[in-house]
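Trainee: So, here come the structures, one by one.
Since every read-out is calculated from the coordinates, none of them should be taken as a lab result. Bear in mind that the values here come from a model prediction, so they are computed numbers and not experimental data.
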Structure 1
Amino acid sequence: MNLLRLAWRDAWGSPTRMILLSIGVAVGVSALALILALSAGVQGIVLRKVIGVLPDQVVVEPVRYGIGPVSLQGGPSLNKALVKRLAAMSGVRAVYSRVRIPLPAHIDAEYRGHSFGSDLLVEAVDPKLVSADLTNPSLFHAPPPGQPMPVVLPSAMIDVLNMGFAVNTGLPQLNPSIIIGRHFTLTIGASSFKSGPSITLRAVIVGISPRVFVGGPSIPLDALPEITTALKARGVTLPDLAASSLTVMLTDPGALASVSEKIQRLGLAVPQLDKARTVKAVIRAITLSLGMFATLILVVAATGIGNGLTLMVKDESGEIGLFRAVGASRRQILTLYQMRAAIVGLCGGLAGVLTCIVISNVVNFIAAWYVPGLLNGSERVVALSVYDLGTGLAFGLVASLLAGLWPARQAARLDPAAVLRER
């Protein structure tokens with residue numbers, strides 16, 4: 001304890017030098033923690049918003065083999081027998097069918113005097129899949145004759161519109177209270193780039209869900225017969241529409257890995273997980289590259305600490321000799337200077353932690369203000385955690401201790417008689 005008090009007093013004997021040595025550590029610690037937190041935040045947003053990976057579900061598709069421009073489908077078909085087999089698996093709560101309509105589609109809508117359109121695809125989903133996301137699930141079923149077709153929009157589409165249309169036009173950001181209940185025109189069978197026989201429907205938005213296909217609106221599965229009949233009446237040749245994918249709902253997010261493995265053993269594909277692995281690998285590579293930059297900052301800071309402590313040893317050689325003459329051991333001298341290095345690292349690390357917290361909150365505030373639809377609930381662009389802060393602080397402390405090792409050994413090896421004779 002006496003050595004610690006002495007090390008603290010000596011370290012702050014020159015506040016300017018102490019602050020300068022700590023700044024490098026603070027910058028390195030905050031940079032490393034921010035890089036880790038930003039990587040985690042961006043990865044989570046990309047997986048949930050863009051790819052649609054949710055912790056309580058698995059989207060299953062037939063295996064596809066690509067041979068040049070030709071794509072062949074393999075594995076078992078997504079029929080009722082397979083649905084029952086998947087539903088019987090341990091860890092599975094329910095299985096819902098989804099049918100992708102293999103035709104181009106286009107929407108035309110108006111919002112506060114502004115018109116916009118977009119080409120997309122349409123999918124029919126089991127109403128039970130999105131019932132938890134709808135305020136009134138009873139609306140998402142095949143409509144009576146003459147009534148508009150109910151649709152559910154993917155959350156990712158709203159985010160894209162908020163980042164593009166709403167920002168560029170200066171209009172309010174889209175949210176459920178604004179768009180639910182609004183109507184638009186849905187054309188199936190034709191798009192901006194392809195003309196031909198098609199049908200035009202009046203559609204009404206009844207909800208927004210992260211569980212539906214990100215490429216366009218979803219209609220109720222029980223409305224599909226009406227759609228196919230209308231298309232065939234217009235001369236559109238359609239194959240028998242079978243399930244193009246299945247959504248497997250899990251009883252527990254912890255069962256994701258085991259259920260996915262069982263599904264793949266059946267010869268089925270889990271494309272979202274494959275995309276998620278690719279995204280994680282890319283972000284991991286970027287994090288590693290940026291982490292090397294933060295580590296380089298710590299190396300530079302450690303070099304400064306080492307040089308500063310070396311100068312201290314030279315300036316305090318007489319004091320060191322006196323300590324040794326009155327009975328201080330080499331180990332105590334070594335510990336004293338290592339403590340000084342640790343104090344520099346700890347003070348710089350704590351300053352870096354506080355800086356990191358401030359910067360992350362500012363970035364998240366700006367992101368939430370600029371694109372409010374992008375972040376919901378606990379989502380953060382900079383997903384700062386105790387682990388990130390602890391990792392940055394630990395790296396800063398280790399770098400400081402390593403930097404102080406050589407000066408501390410020099411101080412411990414000084415010959416007290418020779419030093420006092422020179423003095």
Structure 2
Amino acid sequence: MGDTLNSTDLMRGAPPPADRQVTLANWRLPPFNRWGFQNVRQILPTAPISRGGAAALPLAADRHPIDGIAFAGPDGGEWTVARMLAETWTDGLVVLRGGRVVAEHYDNGQRPETPHLVFSVSKSFTGALAGIAAGSGQLDPDAPVTRYIPEATGSAYGDCAVRHVLDMTVGTSFEESYLDPAGDYVRYRVATGWNPPGDPSWIADMRGFLLTLKRDRKPHGETFHYVSPNSDLLGWILERATGERLADLMSRALWSRLGAESDAEITVDRLGAARTAGGISVTLRDLARLGETMRRGGKAGNAQVIPAAWVADILGKGDRAAWARGEMAELLPGGSYRSQWYSLNNASGAFCAIGIHGQWIYVDPAAEVVIAKQSSQPLPVDDATDHLLLRGFDAIARALAG
């Protein structure tokens with residue numbers, strides 16, 4: 001598992017040689033992703049998510065060696081954390097216990113101040129933001145989508161509730177096929193601005209694309225069906241519910257209150273629509289701060305940032321039957337999904353946020369451990385690596401708790 005080129009080998013020269021040039025056409029492909037994921041704002045338009053003027057929430061250090069922690073991998077072999085980090089294209093990893101930094105690791109040119117794309121961990125940011133809006137009375141999770149987006153009438157979302165969008169149980173024919181060169185997903189990527197324009201007949205903006213999604217025969221609420229456009233629709237719903245642009249809302253309600261030490265950013269399409277399904281870039285420590293806030297029931301420092309009831313709902317109300325009927329049941333057997341967060345439903349109460357190419361927030365409440373990982377895995381989805389990482393994260397938590 002590894003690459004001969006890293007971020008420091010790419011984009012050098014004026015212009016860089018063709019084989020080292022990162023472009024809109026190749027920025028998510030290896031080895032170009034090793035630079036692309038740390039430099040999104042140089043490839044795509046982004047909107048800033050300001051941290052505001054408050055002091056950053058301190059993360060005190062309590063260093064503990066973790067490299068030698070051993071665990072059995074899914075392949076039956078013995079692994080160590082050091083080997084896991086080396087062989088899973090790790091750009092950065094930080095481990096907190098009780099809110100203190102136990103371990104911190106950077107590679108591939110990444111530094112503590114480097115923003116890194118977190119892909120679908122962005123969904124979990126958006127789910128937390130939805131909880132804040134619900135707690136303030138601006139959003140009703142049980143309301144029909146059309147209360148906020150009347151234009152959705154006649155689409156897959158025309159007869160579903162916001163709750164179905166939050167929990168990925170919308171009955172839609174859209175398929176999340178990352179490597180299909182001609183299906184719905186590539187048209188979606190063009191609409192978001194993440195791919196060069198293809199067929200000129202394709203919808204050229206994200207919101208317009210969302211309204212083209214069609215129903216399938218499954219009832220809403222019955223089956224977990226992972227569809228990234230649902231999370232983009234959730235961002236649109238939040239804008240309509242609050243009357244604020246998404247980046248401004250995220251800054252005011254979440255990021256400026258979280259104790260973040262750096263601004264974040266989110267990609268936008270040609271009309272300024274924020275890609276809440278996967279477009280957020282943050283520094284590694286700030287990623288861990290979100291995990292720590294969730295571990296503490298929505299509190300950052302002394303401030304209740306995300307309603308405690310919303311966090312408790314995420315951890316206790318996921319529909320395991322809907323998950324078991326879905327396409328990701330083998331990743332987390334016995335798991336569930338609620339408000340854009342995954343729950344393992346294991347003895348330690350672990351839950352997580354997951355993004356393609358190896359982005360993670362892993363929270364083990366029983367061990368008081370939060371693990372944040374940013375990576376540039378060559379494949380968007382790699383089940384074997386995901387299973388390896390889950391075992392490694394659990395081993396870290398168990399070792400620190402002991």
Structure 3
Amino acid sequence: MRRSIPVVAAALGLALTMSACSSGGSNEGAATPTGAAPSSAAATTPTDGGSLTIWVDETRKTAVQDAATAFEKETGAKVTLVQKNFEDIKADFIAQVPTGKGPDITVGAHDWLGELTQNGVVAPVELGDKTADFQPVSIQAFTQDGQVYGVPYAIENIALIRNTKLASKAPKTWDDTITAGKKAKTKFPFLIQTSDQGDPYTYYPFQTSFGAPVFEQNDDGSYKPELAMGGDEGIAFAKWLAKEGEKGTKVLDTAITYDNATAAFAKGESPFIVGGPWMLDTFKDMDLSIDPLPSAGGKPAQPFVGVQGFYVSAQSKNALLANDFLINYMATDDAQTALYKAGNRPPALISAAEKASSDPITAGFAAVGKDAVPMPSIPQMGSVWQFWGVTEAGIISGKLDPTDGWNKMIKDITKAIGS
């Protein structure tokens with residue numbers, strides 16, 4: 001595999017700025033490693049080729065191992081893969097990196113970024129000319145204060161999943177969707193997971209269609225800790241929730257959970273469901289189309305996009321080697337296609353995404369993702385979730401007045417984030 005000399009040189013510049021007292025990655029305190037020989041805490045040297053420890057989850061292990069094998073063969077480096085539960089990685093990374101026990105590289109989600117940078121455990125990566133090779137939204141997702149902190153490999157987002165046997169055309173608006181749903185004469189005209197806790201992630205495109213994004217954004221797309229979902233636009237969305245809720249049209253219902261929504265759609269009980277590629281295994285042998293989400297408020301319905309990628313430890317003594325591996329071995333068509341096949345998420349690398357889009361389902365999700373917005377990764381986002389979903393559920397159920405309930409939520413969030 002050909003390695004880019006300019007990119008490696010840029011990574012070297014990054015490595016030289018790292019603290020001389022930083023500690024190398026190791027596999028201490030982690031699961032049983034698989035793959036190559038264990039890495040050393042010693043810094044990379046020309047004589048031994050260096051060493052890397054990489055944390056991966058089960059889904060991505062094989063794809064990363066294939067890239068690591070090629071990397072070892074060409075560079076003489078030693079790579080250890082440590083398999084961990086994805087749900088444990090963020091907390092373990094934050095806990096172990098400051099003690100010198102963390103890896104050089106870890107797989108992770110972009111919305112971890114705020115917490116990782118707040119704890120000082122990740123270093124920027126130098127993509128150089130490679131930046132233009134990625135979907136812009138994937139770079140935007142890993143950007144904070146003008147610096148890129150991750151090498152993206154996959155993008156995931158929700159869309160409108162349509163049973164083409166029950167609805168032959170993609171609806172453009174909310175009213176079109178419900179009209180088509182009722183025409184199908186199924187049990188449900190439309191399905192969206194809600195529950196008594198709400199689901200603001202899944203409802204977000206309808207909220208943005210009223211012009212009420214969660215936070216203000218900077219020119220580069222990064223988020224400011226300033227709420228933007230209050231005011232007239234937020235109230236309009238809240239009133240829509242009440243109108244379509246359990247004391248209105250009854251299309252939205254807190255009794256609909258993820259499990260019974262997917263089960264009902266799989267049985268042909270609705271022509272439409274809002275969901276992501278993680279649902280597809282439940283809908284095998286169905287004729288589906290992946291469509292843009294319909295606007296309820298007149299403006300574009302923009303879902304959140306989640307981006308998966310790789311982070312470099314701020315305490316790695318092998319930053320040069322880590323950047324070389326990520327940029328020249330993981331940011332390739334082969335590696336990103338292998339990761340796509342493992343997880344069914346469209347690749348972040350444009351060339352790999354174009355190849356994956358030969359599958360119409362993948363192409364549909366990717367098309368919706370191009371107009372999506374990154375889920376905020378700023379630390380203040382943690383204070384939003386605890387109030388957001390339950391407020392939406394309360395309005396849908398009729399337990400909360402839409403105006404009073406929404407305004408109280410804004411007040412509570414504003415107090416929680418201290419702005």
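Trainee: Assuming 30 is relative contact order in percent (Cα under 8 Å, 6 or more apart) as calculated from a single structure, say which of 1, 2, 3 it is.
Mentor: Going through each structure in turn, the value belongs to 1.
Trainee: Something else: 109, 52, 41 is what came out when Cα extents along the principal axes in Å was calculated for one structure; which of 1, 2, 3 is it? Mind showing how you got there, number by number?
Mentor: Working: 1: 109, 52, 41; 2: 56, 52, 47; 3: 72, 49, 36.
The read-out was computed on structure 1.
Trainee: Starting from the value -8000: which structure in 1, 2, 3 was helix-only ellipticity at 222 nm (-39500 (n - 2.57) for each DSSP H run of 4 or more, over all residues; to 500) calculated from?
Mentor: 2
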